[in-house]
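Visitor: Input: structures, listed below.
Read-outs throughout are calculated quantities, based only on the coordinates presented, and are distinct from any laboratory measurement. Computed from a prediction, not measured in an experiment: that's the story for all the values here. Cβ atoms are built from the backbone, for glycine too; each structure is taken alone.
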Structure P
Amino acid sequence: MDSQPGNRFFAHRRRCTCGKDIDAARDACPHCGRIYDDPWTRRFARICPLGTYRELILFLFGLVGFQLLGFLLSFIAQAFAQEVLVGAGLTGGSLQQALIDYTRSAAYSSFVNYGAYVLFFVAVLIVIWPDLAYIAKRQFSKWQNYLIGGGLGIVLIVASILWNIIVILLGGGTSDNQASVVNIVTYSPILGIVITGIIGPICEEFAYRVGLFNLGMRINRLAAYLFATVVFGLIHMHDFASVNEWLNFPSYLIAGGILAFTYDRFGLSASITAHVVNNLYAVILTLIAQ
């Protein structure tokens, strides 16, 4: 039987000698254990292929699903707040102004943002669950990668600081994304550490590295870096008409590039570690500054 990788509607499947169709990026058949060693599998040697369709699901969940979850939680929060305010006797213009004030509050932002990330994390677990043991063995068994990831996380922090200095010299200020993080972390420090510092990076690494970067690698390495860097930068922008947001945009491009390099060269454990180190630094710095 044909054991060479083929592009079947971009699914990149191969027919193993055991008769099963498997992801051509995998270096071993999950059914019979046969080892594959060819240029295609070597392209994915250090990263974590999960199959084209699940990689696409992870990416789309990061790109669209997270926003939809936020919209749903926003609707729930506003509906609940309206019930409480009506019960307190507010009507008409007073009710509308109270709702507007609530949607501008840290409590509202925290509920929507943190809630969306928790649901996103659950969704990621559901998608990767069939391959959890494979991921753990392939990506999280080498302790050296955690040290490398920590080091590259420090590189990411230094690069961000240097670009922030440039932004200030150019007359810019804090990005909307960073201002939002400061707002919700200050309101709820513990959740800030757990969700913004740890859960958020894990979710984003599965969406934009295991998802988007892997999809790009199924074209070529240049496409993988281009997609993972540019899209990662764009999803952190809140206002595309703001000059200040565009001044801060390169900072997220740099972060996306460093994380893509970390994932490509050292795997998922390293890129998650680098991302967590960067976010925890930002969270702890925010709390210290208060």
Structure Q
Amino acid sequence: MQNLPISRRDFVKHTALAAGAASALAMARSGAAQELPKLPIAVIIGMLPKELPDKEKFELAKRCGIDGIESHPMEDHAAARAQAEAAREAGIVIHSLLYGGWSALFSDPDEAVVAKGLKEFENALHCANAMGVRSVLLVPARVSPQVRYVEAYERSQDNIRKLLPLAEDLGVVIAVENVWNDFLLSPLEFARYVDEFESPNLKAYFDCGNVVKFGYPQDWIRTLGPRINKIHLKDYSRKENAFKPLREGEIDWPEVRKALAEVGYTGFCTAEVDGGDEAYLTDLAQRMTLIATGQ
């Protein structure tokens, strides 16, 4: 992988991004005393009681104060459309699909594994389109004793580029998430990784809790800026080296919400934590609402 000199087009693009971020920062600071609008909150479908049919799951989520759902891709697109319709009837929206990709990473040295992942993700894109969903989460790569960092970087980009034409045709964003995979370990690198695709259909799915071991989510948010497509919420304690219930870890949530306002983020904030019953989900929604309003 070569370090190429920046082109005039890239210089203009990055200058514009920096100017936009500076403008947003100035506006946010000038209005610091104003109450921040509530961002929509969501949960992953697996956090809802598994014994309930979809319609009742979504009605429960709505009662608890939840605005949206992150679901999973299905091979049966008719069933996927029915699920999306059930959510709409309950007054909430399926805003994203969580493909993941751990079982068939695009960085794998085995071409058969990569081929499996590409086929699965193509289905995820078509499924999202069938449901009216505009984002699919992807774990792009993992560094391991068998896969060097440079190999994970180049292979994952090469394979994602094979999917981008389909994503662009369908109007679906491939949202790359930062996870504990020893990859994309700084906000600067994450931003570079996204920018190198030069596509509005490749963005970042930023997980606040996943960076606390080696960074600060508000810093990552300010660096990634408009590259962020979606947000995952979970909390973490460095002292205990453990994930914690929302607002019980070490994340400065008011500063995170301020950073999101500065970069102009208005999308969903989705909890990625344990699930539970109605009382638990109501409490979780209240915690998320405090985060989503900067409290």
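Visitor: Given a computed value of -14500 for helix-only ellipticity at 222 nm (-39500 (n - 2.57) for each DSSP H run of 4 or more, over all residues; to 500), which structure among P, Q does it belong to?
Guide: Numbers: P: -21000; Q: -14500.
Checking each candidate, the match is Q.
Visitor: Rank structures P, Q by FRET efficiency 1/(1 + (r/R0)^6) of positions 171 and 195 (r between Cβ atoms, R0 = 25 Å, to 0.05) and report only the one at the top, that is, the highest. Kindly include the intermediate steps, with their values, before the conclusion.
Guide: Numbers: P: 0.15; Q: 0.75.
Checked P, Q; max of FRET efficiency 1/(1 + (r/R0)^6) of positions 171 and 195 (r between Cβ atoms, R0 = 25 Å, to 0.05) sits with Q.
Visitor: For structures P, Q, which has the highest computed value of volume of the Cα convex hull per residue in Å³, for residues 131-202 alone?
Guide: Ranking P, Q on volume of the Cα convex hull per residue in Å³, for residues 131-202 alone, first place is P.
Visitor: Give the label, chosen from P, Q, of the structure having the highest value of volume of the Cα convex hull per residue in Å³.
Guide: Once volume of the Cα convex hull per residue in Å³ is tallied for P, Q, the winner is P.
Visitor: The value 13.4 for mean count of other Cβ atoms within 10 Å over residues 99-106 was derived from one model only; which of P, Q is it?
Guide: Label of the source structure: P.
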